[in-house]
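What follows is calculated from the coordinates using simple rules that are stated; it is not laboratory data. Given the structure is predicted, the values throughout are model-derived calculations rather than measurements.
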Structure 1
Amino acid sequence: MRILILEPYFTGSHRRWAEEYARFSAYDVHILNLPGRFWKWRMHGGAVSLAQQFLALPAPPDVILASDMLDVTTFLALTRHYSAGIPVALYFHENQLTYPWSPTDRDVVARRDSHYGFINYVSALAADALFFNSEFHLNAFFDALPRFLKHFPDFNGLENIALLKEKARVLPLGLDLRRFDWLRPEIRPTGDPPLILWNHRWEYDKNPAVFFETLYALAARGLDFRVAILGENFRNSPQEFEQARERLGERVIHFGYAQDFAEYARWLHRADILPVTSIHDFFGVSVAEAIYCGCVPLLPHRLNYPQFIPPPLRAQYLYRTDAELTEKLAVAIARHPSPPPAELRAQVARFDWGTLAAVYDDALSAVGQKS
């Protein structure tokens, strides 16, 4: 079977997902893409550019797998003579109904941010199958959709929600976790203070303010720890991070983006504790990777994070308040070295492509049979 992935925002986790599925799938997977920048313009104009690429293909695919950044309706309209009869699956990495936009975004200030959610909605209507990367994400989308549609004055399509639910399912994000095994040290160092890890984007939705305030509070108690701050920075000199670098001083042993995968993997294997404070995550790639590499997770009891912890261990590794995080982190520091139970790694190992590639193939084969 020939599968065509359409990705207007080909960077980060979107790019890894597409390239890794193409590598691990038993099918012939081809990718049409655009550079991962100017996300709003990609949602408006990406369909036009990808439609032109699509029309130049020597042969049509059996199934189209589009990411949520594509305006599927525009794409199909521009390719109708060539794409007619080809089933389309839409994969939701994120959605613009529940994504927490920055309050300083110009479109939010001007109250014109709803159009991107509408692109997601009509794209879902046009697709034959909807895949969400987590159960949390699927539920969040369908919880928000009625409120979104009720904003419109009439003919708002509330009856379409049931139709969308019928073709929606969870298809977890595939991860190439086994590549971390090649860089796993034979022996983890002992005797050093515990190393606390930040391996997320340097953005407001990852809630760095609470993360660093927690570290400041524990430093004031005299607890001994070190910090490695990784992750991509899309802003100019984020204040919270520069302030943390100054206030935590010699405790910070790494500050900045890892330049290659090997460096990133070495830091994850070296780190001991992963406190997560995010207010938004539809899946949590960086969290799953750190747990797989042996970090002790301390995760908020919200979003998709409970799915990373086996139910019997959730009371130990999940928290509900910032104060509870502070106390759990203090305990984790005091108990160091105390490796996490093997059940934690097994819980996230199920997202490896070695398991999920066949699940994807079966799901898309079922979509192809609808043609």
Structure 2
Amino acid sequence: MQNVQARTSTGRKPRIAITLGDPTGIGPEIIVKAIASRKLAAHCDLLVVGRPSILRLAAESAHLKIDVNALKSIDEWNPENPCFQLNDRVTVACLVTGSEEADQAVEPKIDRRGGQLAFDCLCTAAHLAIAGHVSALVTAPLHKVALLEAGHDWPGHTELLASLCGVEDYAMMLYLPPRDGDNSVDAQSGARHRGGIAGLGVVHVTLHMALRDVFSHLTTSAIEDKIHLAHNAFLRIRTAMGNSDRPRIAVAALNPHGGEGGRFGDEEQTLIAPAVHNAVAAGIHAFGPLPVDTLMPKAAAGAFDAVVAMYHDQGHIALKLLDMFDAVNITLGLPILRTSVAHGTAHDIAWQNKAEASGMVQAILTAARLSHCEPHALAAKRLCP
């Protein structure tokens, strides 16, 4: 995906807002490293939403030559000028957001000031996207406990964004973009397989909840909704790549060995199989329920575009084992486009110049690549070709 220069329907490069995230974590570092990598200028114009002083501190800590242009209003961001330029120094625009007290919240520990800043940045960026000022938003990590200590009781970005956008049907999709060239083998590491020509996605039926609560939230309707969201997401991803083939959606079983005909549980028969049947009847190329231990190797080898997982760790662990740092989080079901890195604040390495920024690069490139689609293209849950 890196070799494709994305353009919006207006012919301009996509304009993408990046939230600073929780400043106590690695968000500021991976943002400045991604910008300094100089892999993004051909694909998009970037606007960081957050605290300019924290960005400057992150650049200094990472020994990077980055100038930060502080903006008081979105109106100061001139669409005719790029938000960063390739010269001796890189310049990035930053829309000043949050309170000054957040500037002191850079010690790598849970801090309500960091939680509040992450909340403020996300709300501001979401409203910019809703209003059409930016084509997409990319989010740096927040810390859920810090968010709660700041008075915001949300399980994470996904649920908060759904509320801000006023939608009830949504899903998290972890996505591995295809590699340049042979997608089956990484030339440097020798690692094999991370999906087919369009990459690989994992869409979750249930998300941020205790494992004991998963069973009460699994319904045939919820599973069917996520199958449709996965299908529509890959219709758009394939279209963005110039490939109109029908996506292949695999649906994971819940129980070991797919329940062994009901011996280890009957959710496959009573909940999941009916959802797959309904999706197939609606024209979706869906398969399942399939035991996830054998399903994921097949998906990684390119047999499927997306896997619908029943709960958080069923999907997260398998996909991150394939390539944690290139994984991108895409929120499906929103009227706006949002991508994110697939990792957390990583307090153990924050502000030590140790963070890997490839996930942020991929999240930005993926947002740029998908920005030419209509904003609602990843939202409609029952829009079949």
Out of 1, 2, which one gives 3, 15, 24, 24, 19, 9, 3, 2, 0 for P(r) over Cα pairs in 5 Å bins from 0, in percent, for residues 218-313 alone as computed from the coordinates? 2
For 22, 34, 30, 15 (P(r) over Cα pairs in 10 Å bins from 0, in percent, for residues 74-121 alone, calculated) the corresponding structure among 1, 2: 2
Output 17 (relative contact order in percent (Cα under 8 Å, 6 or more apart), calculated) maps, among 1, 2, to structure 1
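From which structure (1, 2) was helix-only ellipticity at 222 nm (-39500 (n - 2.57) for each DSSP H run of 4 or more, over all residues; to 500) calculated, if the value obtained is -10000? Intermediate values should be presented prior to the final figure.
Numbers: 1: -13000; 2: -10000.
Answer by label: 2.
With semi-axes √(5λ) of the Cα gyration tensor in Å derived from the coordinates and found to be 38, 23, 19, which of 1, 2 does the value describe? Numbers along the way, then the final one.
Values: 1: 38, 23, 19; 2: 34, 22, 19.
Value 38, 23, 19 for semi-axes √(5λ) of the Cα gyration tensor in Å corresponds to 1 out of 1, 2.
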